[in-house]
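What follows is a set of structures for review.
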Structure I
Amino acid sequence: MRILLIEDDQSLADGIATALRHTGYAVDRAETGAAGISLAQAARPDVIILDLGLPDMDGVDVLKQLRRKSISSSVLILTARDDLPSKIGGLDAGADDYLTKPFAVDELLARLRALERRAGLGLSAEIQVGDVSINLASHEVTRAGESIKLSRREFTLLRALAERPGHILSREQLEDKLYSWGEEVASNTVDVHIHNLRKKIYPEFIQTIRGVGYKLGPAK
């Protein structure tokens, strides 16, 4: 899942981005409202984490512009404004959730998972493909009860395929799940991750559809 973080506090943004990437999300960042709007139009993130106290404009105005531009990404407001009118104003402007600072990272991650479920991006806390179980909250993957150790990006790629069983995902779609906007991507990166997943799970678990992309193979 791709997340756009619009936050001008550099140290806070660094911490949030690190936690999100460690969890398996691709993260784009902006420090101003104008940059956030531009990046949202270009990257079309699944979720936008939006601070209200931005240096160039109020976050609520950013949110209103995003909605006027038909950007339908889920929006989680993250702000120090904890008064009721601010919460109501943010939600009425089009936000999907509202979290006040200070906050626990675990709560932020839980709220993001809830937004995924609400948007249909993650249908349940666990995906079962044959005897392979993928826990979206703990990032644990098992096959027939045996644990499979995956890297962060291997898990993200596996999740992307498992959430759309029967669908073919192109290399570009998978890269979009793995990397942030503007991040350099080696031409064979997806192929390497696919190779590793097949080796760790079983060779036929992921099928290559030549000239098109990849999809999950038959379950065992």
Structure II
Amino acid sequence: MKLISLFGVVVAITAAAPRFERGEAGQVSKVLDGDSFVLDSGLEVRLAEVEAPRVRPGDIWGPRATQDLERLILGKKVELRYDGLRRDRRGRAIAHVFVPQGLGKEAVWLQSALLKNGLARVHTYADNRRAIGDLWQAEREARRAGRGVWTSGAYQVRFATPEALQGGINSFQLMEGKVEKASQRGKVIFLNFGTDEKTDVTAIVPETAFPRWRGGAQDLLALQGR
């Protein structure tokens, strides 16, 4: 196969208000990029479940994401919340972040704000995904409104063909297409987006991911023709 892509949850998800465990609080002393910053205590924080554009030569979106994060939190008090893994291998806090707005006002959920501005994308991991329903809805809002990165061809949802995905190997991409064939071989389900398994795009879903679908493997196999 020319390309093997990790398969994300793209079916409709009913969002429920996520419940997080309380963590540290502090003032933001420095913003590092579009999804990480440092508290006045010295604790480095990486935003859980989202990914902002990286700062790369010739790409305007990395600097814009950094500027948007600075506007929202630099010099302000924030509160950390956790829903899974609390620290990564670098010792960074992996957290949801809330910005208090004063007495009687609801705190701003930073992840949701960045997604709605179109300056981050949903990117979850097995140990941090409790809020995926709410986050997908926030991202969809920005995509449908054409905000931020969703105005750029480089960030658009791509068709699941080798041609459309050229240059996307080893990068994080969203793709869509019709599943021509869904089949299970041992502990893996293959979703083929073409008729030629050797050359067309195939998504691989390992057994550990089956429970992410309400009906497990049968729900995945039922994607054939959709």
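Once relative contact order in percent (Cα under 8 Å, 6 or more apart) is calculated for all of I, II, which comes out largest? Numbers along the way, then the final one.
Values: I: 16; II: 20.
The maximum falls on structure II.
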Working back from -5000 (helix-only ellipticity at 222 nm (-39500 (n - 2.57) for each DSSP H run of 4 or more, over all residues; to 500), computed), options I, II, answer is structure II
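Tell me which structure, out of I, II, gives 8.5 once mean projected area of the Cα convex hull in nm², for residues 48-151 alone is calculated.
Derived from I, not from the others.
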One of I, II was used to calculate log10 I(q)/I(0) by the Debye sum over Cα atoms at q = 0.09, 0.10, 0.14, 0.16 Å⁻¹, yielding -0.39, -0.47, -0.87, -1.07; that structure is I
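Only the coordinates and a few stated rules stand behind these numbers; no lab work does. Treat the numbers as computed from the prediction; the structure is a model and nothing was measured.
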